[in-house]
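Next up: some structures, all given as structure tokens.
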Structure P
Amino acid sequence: MAVGLRRLTIDDYESMLHVWGVAGLPIKPRGRESRPMLELELSRDYCAAFGAFDAERMVGVVIANYDGRRGWINRLAVDPDYRGLGLASALMFRCEEFLKQFGEVVICGLVEDPNYPSMQLFENNGYTCEQSITYWTKRPRPDL
């Protein structure tokens, strides 16, 4: 099976939601994963989404963005039927390549505990777990 990667546009929105759903990622379709919010995010020069495709079927997705200080790998998911083929690493590499255009950037990813396969993915790709960091958020509403 030959799976190809390409940069995504907002036209891929429904497929992105589908992959996140089948992969078990929580989705906030009225918040940060709403079509208008993703369309705005993908329109920015410092953000890109990439998808893995088996023919026309999206089987993996990830979002990369640069916040002016760090590069971020977000919402990385692979359809369970396509896991173990190296797609997550290929998508991660594509994000790293995109983020290199912003200079010598520290690239980060957040993994919700206890997602051991994702933790292993980052470790296998040369990432270090910074256990001294605690993630804090302030949200104007819970669906963001």
Structure Q
Amino acid sequence: MNATDSIAGQMTREDARALLARYGIAPTEQRLEIARLLFAQHQHLSAEQILAQLSRNSARVSKATVYNTLNLFAETGLVREVVIDSAKRFYDSNPDPHHHLFHTDTGKLEDVEPARVQIDGLPDLPGSREVLGVDVVIRVGPRNAD
């Protein structure tokens, strides 16, 4: 049994290899381990969370490799990078268009269906430009007791 079988039970090595191939990504051992972890389910994980889970399961992947792999996955469109602020990024395994709700007190990120968010009044664009997408992150926290 591979070190990440317990955390990536829903994605086999063959599934991960095929997924990476569809995106033109060479399937190194480390990339396969990261893909199996990230795509075990729809989830939002930071690089630090991925590194910690791989380390707990005895997978030998360096911090630099995790960051480089996630950047590659995001550049190719395999994952969505969700930027909360300059120091907090998540990698989203859900490829479908959607927005996010970020809980500032817990750090939890959850999906919001696009139909639940209405966006009006986008700015006029220069003549040769078109809107390619809009990503919304709604930050929420506990209500202050007044």
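Read-outs throughout are calculated quantities, based only on the coordinates presented, and are distinct from any laboratory measurement. Every value quoted in this text rests on a predicted model; they were computed, and no experiment measured them. Cβ atoms are built from the backbone, for glycine too; each structure is taken alone.
Taking FRET efficiency 1/(1 + (r/R0)^6) of positions 32 and 136 (r between Cβ atoms, R0 = 35 Å, to 0.05) as the criterion, which structure among P, Q has the greatest value?
Working: P: 1.00; Q: 0.60.
If we compare FRET efficiency 1/(1 + (r/R0)^6) of positions 32 and 136 (r between Cβ atoms, R0 = 35 Å, to 0.05) over P, Q, the biggest value is for P.
Looking at distance in nm of label points 7 Å out along Cα→Cβ at positions 24 and 72, point out which structure of P, Q has the largest value.
Numbers: P: 2.4; Q: 1.4.
Biggest value here belongs to P.
When relative contact order in percent (Cα under 8 Å, 6 or more apart) is compared over structures P, Q, which one is greatest?
Going through P, Q one by one, relative contact order in percent (Cα under 8 Å, 6 or more apart) peaks for structure P.
A value of -0.40, -0.48, -0.77 was derived for log10 I(q)/I(0) by the Debye sum over Cα atoms at q = 0.11, 0.12, 0.15 Å⁻¹; which structure in P, Q was it taken from?
P
For percent of Cα pairs over 11 Å apart, for residues 64-103 alone, find whichever of P, Q sits highest and give me its label. Don't skip to the end; give the middle numbers.
Values: P: 63; Q: 66.
Between P, Q, the highest calculated value is found for Q.
Starting from the value 3.3: which structure in P, Q was distance in nm of label points 7 Å out along Cα→Cβ at positions 16 and 112 calculated from? Present the calculation step by step, with values, prior to reporting the outcome.
On the way: P: 1.8; Q: 3.3.
The read-out was computed on structure Q.
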